[in-house]
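> The structures come next, written out as structure tokens.
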Structure P
């Protein structure tokens, strides 16, 4: 009622992130990496003349899809010998993953199953380095790619 200038300050920070509050009461909340759910913080407002009050800000952090991670692989096989293997991938949300070759080898063929197992067959009498690139998808828009290097 007295038009005193007000200042604001956090008195109890959030449990799952950080908050920066300016004296005018504006704030920026940053959740912890990969956190989704409810969080809150308490702040105090002061008029500079001994008048104070506190309030709690409730925050809901909506989940977002995290892209899966495709790991590269270095492996080898002998001339004229098919190579069977499996790529290593992961997803933070444990979504079902599917795998596919996106750039085939230059000196052979590769077949990849949706579960990431593959068979690489080199060209006849080929000995040397080859590679192919695969993609992993979590079915929710998240993708990643990696390379399998064959020596």
Structure Q
């Protein structure tokens, strides 16, 4: 969901975070649908507008946003950390062909969890891996032409 800068500024304030141009712009990057960039991808996206921006500033800003529960960190294979601005309950699907990550709606509270009654669950993530629709259709077209 796309938010105005004013909304993002107020969101930061509501979470006890001092607003800054970097923080607002990073939230804007993460607010795009089905966007799960790495810290390096965020840096590359912003460095044109902020030539003095450092990667350390991006990492530090991401840490502040994570600590304030404004974003989520997801790791799907090869220990590559990606960041997600969608905070609603949802799962992730990663296509192993194009490497894109997609959000899908999911009611985590309805998942049957057996054998964990004595555990305190602090975080829930659901990941699926496979081939996305576009890659599957592309593979089908290639197979048909052979």
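Computed from the coordinates by the stated procedures, all read-outs in this text should not be read as laboratory data. Keep in mind the model is a prediction, meaning the values are calculated, not measured. Cβ atoms are built from the backbone, for glycine too; each structure is taken alone.
> For the read-out distance in nm of label points 7 Å out along Cα→Cβ at positions 28 and 52, a value of 2.6 was computed from one structure; give its label from P, Q.
P
> Which structure, out of P, Q, was Kirkwood radius over Cα pairs in Å, for residues 44-131 alone derived from, given a value of 17.4?
P
> Hey, log10 I(q)/I(0) by the Debye sum over Cα atoms at q = 0.10, 0.18 Å⁻¹ derived from one of P, Q reads -0.57, -0.97; which structure?
Computed on structure P.
> Suppose helix-only ellipticity at 222 nm (-39500 (n - 2.57) for each DSSP H run of 4 or more, over all residues; to 500) works out to 0; of P, Q, which structure was it derived from?
Attributed to the structure labelled P.
> Let me ask something else. Mean count of other Cβ atoms within 10 Å over residues 60-67 was computed and gave 16.6; which structure, P, Q, did it come from?
Value 16.6 for mean count of other Cβ atoms within 10 Å over residues 60-67 corresponds to Q out of P, Q.
> If distance in nm of label points 7 Å out along Cα→Cβ at positions 100 and 116 is calculated from each of P, Q, which structure is the one that comes out at 1.8?
Only one of P, Q returns 1.8 for distance in nm of label points 7 Å out along Cα→Cβ at positions 100 and 116, namely P.
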